[in-house]
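Engineer: Each structure below appears as structure tokens.
Read the figures in this text as sums done on the coordinates, not as results from a lab. Being a predicted model, the structure only gives us computed values, none of them experimental.
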Structure P
């Protein structure tokens, strides 16, 4: 698997040094670089890198704040962050968002290789590998959902989609809508191994019930489901490519 790496660094020499080190790695593809936090967010949305080398101090939005924004925007897997700076007192800030590593300038080749090794150990084998798998016997599997009054038994295949609404999670099935206090992330974890996919940060969709995918605007799309209401679900720009790859595979 090729690793896509993106550099966010406003100092030209530091940026060029990282590009040089990354280009020597045979399994790395270097994405266009950012010079500000705002530019980093735009490039992340376009290229969806696996690893971001991020300077703590940049003009405008600080590196740590940009990393938090990207983590919020991530629909499948957030990238791994390796922070870079000339000041070691900022290490605590970096590790608050679970950075993979922290590199001091000027860069040392061995230290860089150690950071890359840590990143490789934490990368999934395949992007989105836990979001779309065919279960061996989905009809036999059952899911317990707490609706606040009782535990409801559901077949994962009966679920069309789930979306948070009014501090509850609405789980739309082929017969009714179940309201649960669990989070969308908790439901997604329970459904790993089945054909569910986060088309948007607020929507978890059963891909077996998708009837059509239509373009919308700005690189986004909509999916239309096979339910009686022909429900339309938004697909984010970041999730769109992964969604098409899943169907094509």
Structure Q
């Protein structure tokens, strides 16, 4: 028996799409968690930007930590892509960073769901990001209602047919509240480690329901060009090769190589 992989929403981040076998699970939830400065928000926003720019999938970003003004400033580019997409109604930022703590008293997130649903309908969004969703439940000790409420909002987003991404912090190698990873279909852990004075970011896919995926810790960079993930894998090395030989210009070396180096090789 050969199993078929689930449908994917491409992230547009080439290395990430390679190790996930095509992107995040379409119409399902992905959790990206890690400590401060590991790149959680960057990957999530790139997912929205690329979806709206290249795949015809508008998006909604729900921010529990950063003001909209700060987000736009953080992701400024020469072509002002994020600002244009917001202006064109292809990306909507739902700023709830200053909202009252919804975990006080009642655990219901009905008001938040109304705001998200309105934003999704307004933009026709196919992608939704909840950035730093764990901050919703800071200071709450009873995890039972939190678990149910978060599971409910994931199911609700799935029923709406959108591909959702949540980001959360890291507590001892696990998501902040210790249960977020169990209720997500795809879980990605980001770390930022130092060897001496050299810092390196790594990404690891903890699980991916219904899909094969890379199993290694993959180094990645964040710079002015965006995100570059370096997959340690032979996947996608399926380009055609030439049988034409190119001389090195050194006769003895050409003899050792059987006539030269194959064109297009390295």
Structure R
């Protein structure tokens, strides 16, 4: 059984407010009495894509001093910038290509895919990323299930803001899922609201935003609820391949 903690959309911008909210959920996760297998962060880690914002993220997420009690897995969002993301957050050489990585855990592989399009709010998995997914899956043990994580949901969430900037070319992703039955589900962020749906026969699990929560159309006209508690999710992939999600808030 695999247990993933999941947060998204920290939008660290150097302000006390953004830092405090990120640290609040970090402290909650670091203090859990039981161990999770990894923490997954699905993009928009920085607000402006600045090097200083990724340096702060590395500190908050324990990526520099190694004090995280479990692996921390990340993928970029539309607010992120690839070169400083690589250099200041991951400690890698700066480069402009898609930031894709895989982590094999006890029970599953998590493929962190880059759905960002530099300079745009919408998202897409480009040719390089699709090729990387196929090659990575081919290199894994045939019996090992996989989860795909990226920023932009491929489904409608019934709010005009996230639905204006969802993942492009969903048919190509659907074709990949049809060819790859080992993919147990899709984990995304971007929408700032906890949500669950399905796409091409797979669950789609959308993590809540750390910085603010989206108000749905029937909840009021103001889009951003900046006073909502910080949200997180726990995804459980069981030995039969079933995927269950528990959403939580940290007050």
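Engineer: Given a value of 12 for relative contact order in percent (Cα under 8 Å, 6 or more apart), point me to the structure among P, Q, R it was derived from.
Structural biologist: It was calculated from structure P.
Engineer: Now for a different question. Upon calculation of Rg/Rh (Cα atoms, Kirkwood Rh) from the atomic coordinates, which of the structures P, Q, R produces 0.93?
Structural biologist: Details: P: 1.03; Q: 1.07; R: 0.93.
Working through the options, I get structure R.
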